[in-house]
Structure P
Amino acid sequence: MSKIAQDYYKNLAGYAGGIRVTDKSGTILPFADGVDRVIDLIRANISGHKFMFIGNGGSAAISSHMSVDFWKNGGMRAVAFNDSSLLTCIGNDYGYKHVFEKPVEMFADQGDILIAISSSGRSENILLGVQAARAKGCFVITLSGFESDNPLSSLGDYNFYVPAKNFGPVEILHHSICHCILDTIMNVSHG
């Protein structure tokens, strides 16, 4: 058992080292450059705008956590569209595939930033949420995993792909990428 635990963190470090960042043209960027470009995008567009986070399951938990951290610690307006009443209402009235698309259509303003998180990168509701954000003139940052050619991995202005095929490592690294972006913004602001 201890070998499994030891290998878990060894593999996690390998996945972290293999994170692929691309821009909207598909150009591969070094991780630090990707983070810097996201920070530049945020700084250039966040005044008067907001962050919207979307994700299912563990990615919904990351969305909730990070939306709170972005506003409380980062001083930026942020919201996660995963309230249980919202999900059950939209899911019941329109179908589950529309649970993020509908709130993005309603609340997004041009220049807002959508953070779309999906371990598989194939969740239809996430893809429709991204499409709705694009239609409203929003910027999009994606976080995905599993297969390198998943649909979400090429839909953002910046895309972070974790090369793991299991939920645990993908979710851990998605969470850490979000913290890295926010913590870097805060350290630059306070440092």
Structure Q
Amino acid sequence: MLEPKYSKNQNHRKQSMELLDVVDENGIPTGETVIREEAHRRGIRHCTSHIWLIRIHHGKAQVLLQKRSPDKESYPGCYDISSAGHIPAGDGFLESALRELKEELGVEANAEELIYCGQRKMEFRETFHGQEFWDNQISNIYALWRDAEPGEFTIQRSEVEAVLWMDWDLCVDMVQNMKEPNCIWIEELKMVSSTVNGIG
């Protein structure tokens, strides 16, 4: 296992210094940039990439979930998408998706392997660690077939506490009925299942 690259405060400073493109309602950069922390403080629209790792195991569809680090600025300790990340200023959805896969899970993939499932626009406001968090993002959603055991992933400890495979129907039930703390949107699961054959 990798040791954490950053302490809680160092990781927070690193995230705060990230520059993001400000985008319009179609996800097109406006030419302006904003520091990540400011985007979440003021609800400034920006982009992210979401990647769902899926497999068929003993005849059942499964999805890889990550458990977020307790130091994350939002939804600490909750189950989440396999891999997701903000898109740095000047980058695109695909290159960011592939980079996040490598950084968070140690997974190397190429663009042709990613299955595009659609784009989602979402906005929400919550309070975490005593601070208001206002997220306003446009996300490209991708699926990736990948069969590997949890111990084979090299997880980024500053971002991810653990990973596990969950049967698809159990994941849907967990999200719909909030059976475990999670920050997964059921609409996104439906996008993946309707795009990828053999899922759902």
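One table, with the values for the structure above:
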read-out	value
Winner on FRET efficiency 1/(1 + (r/R0)^6) of positions 44 and 92 (r between Cβ atoms, R0 = 41 Å, to 0.05) once structures P, Q are ranked, highest first	Q
Structure (P, Q) behind the derived value 59 of volume of the Cα convex hull per residue in Å³, for residues 116-171 alone	P
Source structure (of P, Q) for distance in nm of label points 7 Å out along Cα→Cβ at positions 60 and 148, computed value 3.2	P
Given -6000 for helix-only ellipticity at 222 nm (-39500 (n - 2.57) for each DSSP H run of 4 or more, over all residues; to 500), calculated: source structure among P, Q	Q
Origin of the derived value 48, 41, 32 (Cα extents along the principal axes in Å; candidates P, Q)	P
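Every number in this text was worked out from the coordinates using simple rules, so none of it is lab data. Source: prediction; values computed, not measured. Cβ atoms are built from the backbone, for glycine too; each structure is taken alone.
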